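Trainee: So, here come the structures, one by one.
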Structure P
Amino acid sequence: MKDFSNSKNSINRRQAIGSTGALFAGLCVSPLAQAIKPITRASRSPLKLSLAAYSMRKYLPDTRRNPKAEGEMDMLGFVDYAATLGVEGAELTSYFMPSPLTDPEKNALKLRAHVLGLDISGGAIGNNFTYNPGSEEGLAQMRYTREWIDHYADIGTPVIRVFGGKPPSSFSEKKAVQNIITNMRIACDYAGDKGVVLAMENHDFLIDIGRMLPIIEAIDSPWFGVCFDSGNIAPTSNPYKELARIAPYSVNAQIKVEIPVNGKKEHTDLARIINILKNANYRGYVTLEYESSEDPYKAIPKYLKKLRGLISLHHT
């Protein structure tokens, strides 16, 4: 097996926004704001396969928890590995990269992907938008989000998957939802100025699709959409039905090999997931985000083969 170890040798839609503090000044969220509509696509461009860096988290350094962490593989090594799998893209993750991320490090990733014939299909961050806009925590989260929008824009990443987050226990559901809407609108304005789409994932507080949909419908930015995550669903007997509700708004799709049915993990019906995306006229990357117990080096190639077969059926 090739060594992918960490090595020094692997190496305007709206007016621009000023300082982070000014982001929140005078902003109000109107219930009358134009709602986002399901995305319409005239093209018949094919679905493409990507691999999420999170799939290799066992081997990557978690710099979010320890800035000095080292792993068996760095992000360049992950890009190298993805290129051996026959995928068209690779999705990066902020908390497996150094912080601050330097220009030479960003340029090295951009160059490596291009030379290997890979798109940087997307990027992921670990934000929490449930905090009050303008609060110390809210400002810190917006600074973090803007920082990584900048980094991903520099790398040439078209879409970033972002979270609603997990609210403090003292917050009501209504307050948390309102905060997510406000913060997401601000972040989308900034992302739009950088030419990057923000894809809000059904994750944490938003695994309840009934809670997520009103947030989706309240954000009218063309730089906003949904990250369809096939494995993050609140307990229900029919998770596929719930996923079909967000598919029409999706600009990114994360595929997991297990899905919760009544809160218990079962093997994902991958054909059914691809069909949900097909029926929603989704286009773009289908990204495998492997989280199961089998060793990723053994499991990932098998699941990519299954997904590629299903995607090719989708194109016939």
Structure Q
Amino acid sequence: MNKKIKCPECEYENPINFTSCIKCDHRLKNAQYYTENYKDFYELFNEDNQRILKKSKLTDTAYDTVLYNIINIGEDNIQLLPEKASMHNLLNITKPYVKVQYDNSKRFPAYLSYYSYNNILIKKTTDPSLIPTAILHEFSHHLFNEIIKQCMMHLLNHEKNLFIESFAWYLSLENTFIELSGEFMAHKVQEYFLPDDFEGFTSVIQLLHDNPNLDEEKLKEALYFGNAISKDIIYILEHFITPQASMYGTVFENVGIEYPIVELSVDEKLDKLYTLITDAFDRILTDKVEMQATLSQMNKNYIYLNC
């Protein structure tokens, strides 16, 4: 798994979904990966793979492998001595994973930044002092997506392709509870690495404000899960970033969040992640025609933004 594409200029082995070399920026001929092929949908989403998923289990050993696979994507290109989360360091860290660029469009005018299809887009109007924390927030979303992809790849012994990428994107935005988990997770990472620039759980509070009738138990479970995943994102990033939180102690009060955050056990976290993946897979099989169209459109978005 985690196939590579070799740069013909410098021979550096890049992640399979890259179109420019990490080392020398040479344009990579990667048309085969970024080709819309409907057969790939049926090769991935079928009853045989459903049975494999049902028989599989996401063990702590397997999950450790997933996290190390994600770390290894960057370790060949990033100096091993962690540095503070400055803009220069964050751009260096994110390069093997995502594109970071300014956004001149009128989409999401109230946002400082947003994450979309392996791209971190920084609004031109964002104050330069806020860019590091914006990059860190959006990169956390990408790493959450990468965890989903790598888990799927591990469970099915399958190489990464566009449909696995689109599956992770679909899953991470499937409902408000998953969005809550992702936003709480990203804010916890910000809080840990850049506490001086942390401005609170703004996007979480906004989601709660916009959805006042959410089931309270599911809402709390979403926050617990986001908190658990944040620790894994922090673990990945500590290989590259010096945490600044230690001087403030290790307990944060989650200001603005009215629910006490319960720590999930490793088994509880992995059961939740496994259930999210298998339930989403089952829903896709239940309505293949509509879901092929949905994921194919996501594939087209990946192609448009990355080629």
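Readers should treat all values here as calculations from the given coordinates under stated rules, not as data from a laboratory. Bear in mind the structure is a predicted one, so any value in this text is a computation, not a measurement. Cβ atoms are built from the backbone, for glycine too; each structure is taken alone.
Trainee: Where does the value 1.5 come from, among P, Q, when distance in nm of label points 7 Å out along Cα→Cβ at positions 106 and 146 is the thing being computed?
Mentor: Working: P: 1.5; Q: 3.5.
Traced to structure P.
Trainee: Moving to a separate point now. Among the shown structures P, Q, from which was the value 24.8 of mean count of other Cβ atoms within 10 Å over residues 226-233 calculated?
Mentor: Values: P: 24.8; Q: 22.0.
It traces back to P.
Trainee: Quick check on the output: 1.5 is distance in nm of label points 7 Å out along Cα→Cβ at positions 218 and 234, derived from one of P, Q. Which one produced it? Walk me through the numbers before you get to the answer.
Mentor: Working: P: 1.5; Q: 2.8.
Value 1.5 for distance in nm of label points 7 Å out along Cα→Cβ at positions 218 and 234 corresponds to P out of P, Q.
Trainee: If you don't mind, there's one more thing I want to ask. With Cα extents along the principal axes in Å coming out at 50, 47, 42, pick the structure among P, Q it was computed from.
Mentor: Working: P: 56, 44, 40; Q: 50, 47, 42.
Traced to structure Q.
Trainee: Consider the structures P, Q: one of them gives -11500 for helix-only ellipticity at 222 nm (-39500 (n - 2.57) for each DSSP H run of 4 or more, over all residues; to 500) as calculated from the coordinates. Say which. All intermediate terms of the calculation are to be shown ahead of the outcome.
Mentor: Working: P: -11500; Q: -17500.
Clearly, the read-out refers to P.
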